[in-house]
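A.B. asks: Dropping the structures in below, format is structure tokens.
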Structure P
């Protein structure tokens, strides 16, 4: 009891306790954009869910920030997340062409991206040169679109949504699909297809995906979200969520590493 008689100690302790029990006193309201890209982000029974969406909600709970998640066309969300304050977009591939465009929290996924063709087509794509000679459809501002344009691709027909891309691919209006291994089953399911109907072809990119915050987002917000993600990985919460969404798959070691 004598400790509390020290001058100013009781006031200091009370202030510390108030901060400790009120983590949301400086909470921000964040607008986060995403798209239909199962199993990472998707709508189900009127709710936005998916692996990345669950991770984002867990981080919001840990930081005390309030989040509004809006699901819609990637091009719209991607544009808004570049210009609005306290805004972000996920799940966003972190590639060199985007490095200075956003502030990054992650990684959330680690995957290979490759070309896929219809098994019935009998095509072989063994290099970027082979792929440049084939028809490809992609949503504008997808990481694969941005990357392949820098590789000299001028054969890309652009659409606004992943669903439109899949409709064109399934109907033979495009020779190839460019997608990550983790997203492929969900993309095919959009048009009633299964992985055994496509042929895996050339790997054109290995990448990690993140939650990307706009440059106008307070850096302190970005830092506390990264710290919350590091903690989620350290205490096993991240791995537990991964196992529920990807049963039987080994979690890539790169995803467990903490980042600054």
Structure Q
């Protein structure tokens, strides 16, 4: 088992927890793969009725991808493989055969935000900060499938505004726009409520829930979009390297548009 992401089955609820608190649960490639593996491996026989995903450490659900791993990017295929991997991971979360609940405490940004958006339900603590500040920090982009999922959740206009301004949504706004269904005062009450909600949802007719999940996914994915050229235009740019190194060195990037 990857120690940076743990899983525990308790009373029919599979608890998946990101365990890199020293890095605000920034996700390594291995963590992404383990998450996908866990979601794909959920049995349909009734031993697992619900999945809850959360982050350890009290400060973050997950603060995006660990940017140090991008330093190894060298070829166009590296960029395409990365976005293909992210798409596969999000699809695995979305296609998990049982209901998934994101219990979000603190920062939920970048890849963390995408994972939360791929879950069926989202509840949060009052410390929530949700967004995709990539236009300010890294200069990469989200894949078309990821953007479509977010647009379905909070609307295309708001997705554009979030990315174009790099701002983060806080708890009250998240509740108001339907990004989360509940806001709890703190992490303790959040996890208690996640337990209650997981038990409630897990008591419902499993075939009804599974059919609803899949039908809604199909509604959104009728038209497949080609986005390789867009991915390469960002990940192979000088700006991507500038943004990555600036972020890792705690400096402000100076964009060139090249």
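Since every read-out is calculated from the coordinates, none of them should be taken as a lab result. A quick note: this is a predicted structure, and the numbers were derived from the prediction, not measured. Cβ atoms are built from the backbone, for glycine too; each structure is taken alone.
A.B. asks: Comparing distance in nm of label points 7 Å out along Cα→Cβ at positions 111 and 127 across P, Q, which structure shows the greatest value?
C.D. replies: P
A.B. asks: If helix-only ellipticity at 222 nm (-39500 (n - 2.57) for each DSSP H run of 4 or more, over all residues; to 500) is calculated from each of P, Q, which structure is the one that comes out at -14000? Provide the component values of the computation, followed by the final result.
C.D. replies: Values: P: -10000; Q: -14000.
The structure behind it is Q.
A.B. asks: When relative contact order in percent (Cα under 8 Å, 6 or more apart) is computed for each of P, Q, which one produces 26? Mind showing how you got there, number by number?
C.D. replies: Details: P: 26; Q: 19.
Only structure P yields this read-out.
A.B. asks: In terms of distance in nm of label points 7 Å out along Cα→Cβ at positions 47 and 63, which of structures P, Q is highest? Working shown, then result.
C.D. replies: On the way: P: 2.2; Q: 3.7.
When distance in nm of label points 7 Å out along Cα→Cβ at positions 47 and 63 is computed for each of P, Q, structure Q gives the biggest number.
A.B. asks: For mean projected area of the Cα convex hull in nm², the calculated result is 16.7, so let me know which of P, Q that is.
C.D. replies: Details: P: 16.7; Q: 13.2.
The correct label is P.
A.B. asks: With distance in nm of label points 7 Å out along Cα→Cβ at positions 159 and 191 coming out at 0.6, pick the structure among P, Q it was computed from.
C.D. replies: Values: P: 0.6; Q: 3.3.
The read-out comes from structure P.
A.B. asks: Between structures P, Q, where is distance in nm of label points 7 Å out along Cα→Cβ at positions 55 and 167 highest?
C.D. replies: That would be structure P.
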